[in-house]
Structure P
Amino acid sequence: MSANAAYREVVRNWISGVKDYNLDNLLLLSFGGPLDVLGEGTSGAEVSLECLGSTNELWITRIEVLQLLIDNGFDVLHTDAAAIWIRNPMDWIRAHLNNADALFSQGTVWPYRAVLKYGFFCAGFFVFRSNQITKKLF
């Protein structure tokens, strides 16, 4: 997950909602200074990166960190802080990742004509296995 100070309370809310899911390797990328939201009962780390000049730079840095993790053998699950987990998705992910290199949520397809024309999608929740295919993709 990655966020800046504007999303501190959203991240804090997300973390409190998944405390009982036994996530043992949460990585929070904070931009522009630490968010200090992991607290007791949360196993993970926060990496604070200097504030970047633009949103595009933030996206690029986030992808570079994901690439670094995948290149070093880590499977990666990325979630937006605003992607609410109604229940723990880990069993579903493990079952489906056996037959896939990546899993994506669909954030939106509206406006439909724009999706057809530009081919973009919102992926606020995705998983990549670390393997030769995903290393090549990144």
Structure Q
Amino acid sequence: MKFLFMILGFLFLGLGSIGIVLPMLPSTPFFIAAAFCFAKSSEKLHRWFLSTKLYKKHLDSFVRDRTMTIKTKASILTSVTILLSICFLLLKQVPVARFIIFTVWVCHVFYFIFRIRTAAPGGGTENLEPDKEKEKD
């Protein structure tokens, strides 16, 4: 089973790397899947992946602080919107599928805007959702 996770980890790493170059293929979900698979396959591979520039650039802040830069958020939302729009347009004859695609898109946008904090340029975080502790004061 560990060998399967190792193979999947490298597959997801490759897809994520291609996603850096191709704007239609998001890289972050593939890197998250690669991290998961490497963690399941071997501690050595997992440590190696966590030390790569790809991980540090695309996932480190998200895994550590649940934050993303506005550029990362925008690129993910743009690619997802384009891909789901294409699917939506191609499924003119299937209204149920169009409804599901639209619902997935709306949930995706709300999640990225309101649930994932935006990393501020100075390295801190800016919560786009009102901070509950500040409301109590």
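Each reported figure results from applying straightforward, stated rules to the coordinates on display, with no laboratory input. Everything numeric here is computed off the predicted structure, so don't read it as measured data.
With helix-only ellipticity at 222 nm (-39500 (n - 2.57) for each DSSP H run of 4 or more, over all residues; to 500) derived from the coordinates and found to be -10500, which of P, Q does the value describe?
Details: P: -10500; Q: -22000.
Answer by label: P.
Suppose volume of the Cα convex hull per residue in Å³ works out to 153; of P, Q, which structure was it derived from? Answer for the origin of the read-out: Q. Each of the structures P, Q was assessed by relative contact order in percent (Cα under 8 Å, 6 or more apart); the largest value belongs to P.
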